[in-house]
Structure P
């Protein structure tokens, strides 16, 4: 068995199962394990040896090729200090990126048309442009923290160092119902099909934190997830439903259709409206 799999098995044996791939770089990585509401679990692994644990459980285990042994409080404190330092460094970078994002957004020009919007057959809902690229702001608690840049062909990148987890971009004002989707084009399509407020979540990993934010800020509202039809999109959307979202709907699984914009491009906005009617009536 590969050493990384032995390491994973040791984590499992100590009640710290990990679903993601083990990163072999000798750096500390945080993750959520069974029972974690937050990423309280951690590990580092260099291919030969490593450690793992959970500070909520006060667990710390050292691993090497010969097996796993409990470690002492001294190592546990060292790991906690390293994690705290990593957090401070990450937050400092994110703060600088937040300032850059807000300044860059202020320098960008409002736009109504763009080759990417034409490609996706959607309108601009408050977007801007800079150096020929679309600019979509990522808000966190009503403040811009990062930016997404989209080129003419749909190539996307985020502002370096910007915080994306929990980031969102709102389209329209919510009434009794609000939608959440991943990308801008998909979200704009749902907006045009339903006439209702939609929130751009940017990626599948943001579906859960953004849905949680919406439900906290707008208690009593019906939140529907217009999910992509891939495994990660559906899994995250179903998780959001399990913690309070009203429902999830994905387009049909068919070649060339991975989201609601694809569906609209093939079958038209009226057919998309009818397909979504299952949940928005």
Structure Q
């Protein structure tokens, strides 16, 4: 367990009784409220100093309401120091009105996420309007959280290359196929993405890409090692991915596993991974 307070760069909170979230219909263990009270209970024994709230894929009519709801949760819990809501980047220049509204909601809004992983077109993120929308983000002092599957990494590399002024962070290491022990071409594609200086990576969501019932630290090790090797100690952050990660692990087990897998790092590198890099990328207080 880290011996200093950590920053959780990937927190979800939700109440499906309040906002429609159709993707939860097929996942009964998650199809229930997960709020601040539950998070505090699940993180007992882990000293979390700050969190970043990530949008939870509510149905589109609720997205702006979700951003306001997240800001209300931050008023209840001062450790929520960053919020990353959804934004319709595929509308290109027409996304400006939405981005301006997000900035007006709260100074805690530090970036946006437009999930790409479910899009059938492999080059969805390279359509001209989407690229334009992503290029707008620096004007609003917003970064972009990338949520994709491993097969979409090549198009993501192209997107990040076409938007050199935009700050990117890759969620869940690009969702490699850990359960099937597939490393390539994920390793090659991650190396290409890491070659771009405007991209960081979250060590998050790995347990849910592994065998939920039988995963071990050894299963995750080659993926964690590769991310650290190609991105370096200054561009990797920790994320809890709670409560999605509860499908495969307790919060404490994931923290302890990653702590074990990174035990060889210097004290300075550990502080970057567990706190400082997230504070810098998301510009937390």
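Side notes on the structure shown:
- For 26, 23, 19 (semi-axes √(5λ) of the Cα gyration tensor in Å, calculated) the corresponding structure among P, Q: Q
- For mean count of other Cβ atoms within 10 Å over residues 195-202 computed as 23.8, the structure of P, Q it came from: P
- Computing mean count of other Cβ atoms within 10 Å over residues 43-50 across structures P, Q gives 15.1 for structure Q.
- If distance in nm of label points 7 Å out along Cα→Cβ at positions 27 and 59 is computed and equals 1.9, the structure in P, Q: Q
- Which of P, Q yields 3.0 [distance in nm of label points 7 Å out along Cα→Cβ at positions 3 and 35, calculated]: P
- Entry that produces 13.6 once mean count of other Cβ atoms within 10 Å over residues 115-122 is calculated, selected from P, Q: Q
- Source structure (of P, Q) for helix-only ellipticity at 222 nm (-39500 (n - 2.57) for each DSSP H run of 4 or more, over all residues; to 500), computed value -9500: Q
- Test item: relative contact order in percent (Cα under 8 Å, 6 or more apart) calculated as 19, pick one of P, Q: Q
- Among P, Q, structure where mean projected area of the Cα convex hull in nm², for residues 123-202 alone as derived comes to 4.9: Q
Bear in mind that the values in this text are calculations on the coordinates, not laboratory data. As the structure is a prediction and not an experimental result, all values here were calculated from the model. Cβ atoms are built from the backbone, for glycine too; each structure is taken alone.
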